[in-house]
Structure P
C-alpha cells in the first residue's frame, strides 16, 4: 500500500520532501551570499540523496545495488565539487544576472520557486530510475549479467569524458582575460557541448543498467535528461546569446558538431 515504508510511492514522496528542504536551505544560503549559483552543485547532491533514500527503504542489498550507488555517488560528488570550484572563480552565471535585472526587487522572493524549487523538481524526476532499479533488485527481479558490466563500462567512459571536458574548459576560462575567444581544442574541437554529451551517456548507462528488469519506466529518466541537455542547456537561444558576445562563436557553430562528437571542419 502507498503508506507502507517499503513502497516506491512512499520513498518517492520522502525524496521529494528531502530535496525541497535542500532547495530551501540552498535558497537561504543564496540570500546570505547574494548569489544563486549554489543551485548548480546542489542539483547532483539532490539526486544522490534520493538514491540513498531509495536504497534505505527498498532494502536492496548485494553487488548490484552497491554498484549503482557507487556510480551515482561518484557522478554526484565529482560534479558537485567541480561546480563549487568553477563557480568560486567566476561571477554568478549570466542567466541569473539577467534574471536579477528582469525581476528587480522581487528576484530574491521569486528565485525560490523559479530557480531552487525548479531544480529540485528536475532532480526528483531524474531520480525515478533509481527507485525503479533498487526496488526491482530488492524484489529479486534483477540478477547480475553482462549487461551490467557493459553499463558500468559505459558509465566509466561518460564520467571520464565529462571530467576531461569540464577541466579543459575550466582551465581555458581561468585564462580568458589573456586568451579571449572561443575554446576549440581538446574534446571541444569535436563537439560544442561534450560535457552535455557525456552527461547523456552517463544517464543512458543507468538506463542500460536497468534494462534486465524489463521495467520500461526506467527509460523516463535518461529521456528526460537528454531532453534537458538538448532543449535547455544547449538550446539555440543559448548559443545565439554566446554568439552576440563572441563573434567567432558563429564560425565555431558552423564547423563543429552540436552535441555528439564528430570530425571538426576547423
Structure Q
C-alpha cells in the first residue's frame, strides 16, 4: 500500500473504535500483552472469597469477570460509571439479583458503612478512605491496577508532548496511601512487561479506545509518526512498548 492507502485504512480503524464491556477481540492476533505477569489476580481473589461473604466489584466493566466468579448473587454487588457499560450491566446483572449501583466517583460509593467483606477492583478507580468506610472490620480490598508508566513509550512515539494522565499511580505511592488510611498490606507487587503491535491499524484502534492515555490522538494529527511505526513493523515485525501493572491486597483494621 502507498501512504494514502495506509492512512485511509487507519482512518477506518479510527472510525470504528468502540468496545462493549472490556472486549479487545477486534484486534486479536494483531497485538499481544500481559505475558508473564508475576501474580494471578483471579487466584488471589478466589483465595480470599467465601460464599457467605458480601462481595462488591468496583468498576465492573461489563461484569464479565464478576460473573466468572459464580459468587452467590444475593451476596454480590457491583458499580460501574461508564454509561454504555452501565446499560449493559443493567441488562446482565440486575435480572440475576446482583445489586448494581451507578458510580463514577470512587470517593463517594453509593453503599452504606461496613457493607462488604471483600471489595475487588481490576483497573478501576479507588480511594482508600472510602474503601475503609464501606468495608467491614477485617474486610479485604484486592486490586490490580494500571500504573502511571503504562504505554508511555508508545504514547511518546505518537504524542511526544502528552502529559502523564495519572501521576502517582504506582505501588510505592498507593501502598503508603492504604497504610496511612489504616490498612495492613497483605500482598503487593509491581511489574513492567512488553506490549507488541504487529499492525498499525490495530494500534490506531487501541489508542482511540484508551483515549485517556493518548489524549488528542488522531490519524490526521499523528500520521507522520504512524508512518514511522509502519516502517518499523515492516523491518522488525512489530512495535513494542511497556505495560505497567501493580497489585495491592489490603486488610482493614478489625478495630
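Here, each number is a calculation from the coordinates, and none is a lab measurement. It should be emphasised that the depicted structure is a prediction, and the values quoted were computed from it without experimental measurement. Cβ atoms are built from the backbone, for glycine too; each structure is taken alone.
A few notes on this one:
- Top of P, Q by distance in nm of label points 7 Å out along Cα→Cβ at positions 42 and 154, largest first: P
- For 0.75 (FRET efficiency 1/(1 + (r/R0)^6) of positions 26 and 210 (r between Cβ atoms, R0 = 35 Å, to 0.05), calculated) the corresponding structure among P, Q: P
- FRET efficiency 1/(1 + (r/R0)^6) of positions 58 and 106 (r between Cβ atoms, R0 = 25 Å, to 0.05) - structure with the largest value, from P, Q: Q
- Highest-scoring label, criterion being relative contact order in percent (Cα under 8 Å, 6 or more apart), among P, Q: Q
- Once distance in nm of label points 7 Å out along Cα→Cβ at positions 90 and 114 is computed for every structure in P, Q, the highest value turns out to be that of Q.
- Identity of the structure behind -22000 (criterion: helix-only ellipticity at 222 nm (-39500 (n - 2.57) for each DSSP H run of 4 or more, over all residues; to 500), calculated), options P, Q: P
- Source structure (of P, Q) for mean count of other Cβ atoms within 10 Å over residues 162-169, computed value 13.1: Q
- With Rg and Dmax of the Cα atoms in Å derived as 19.8, 67, matching label from P, Q: Q
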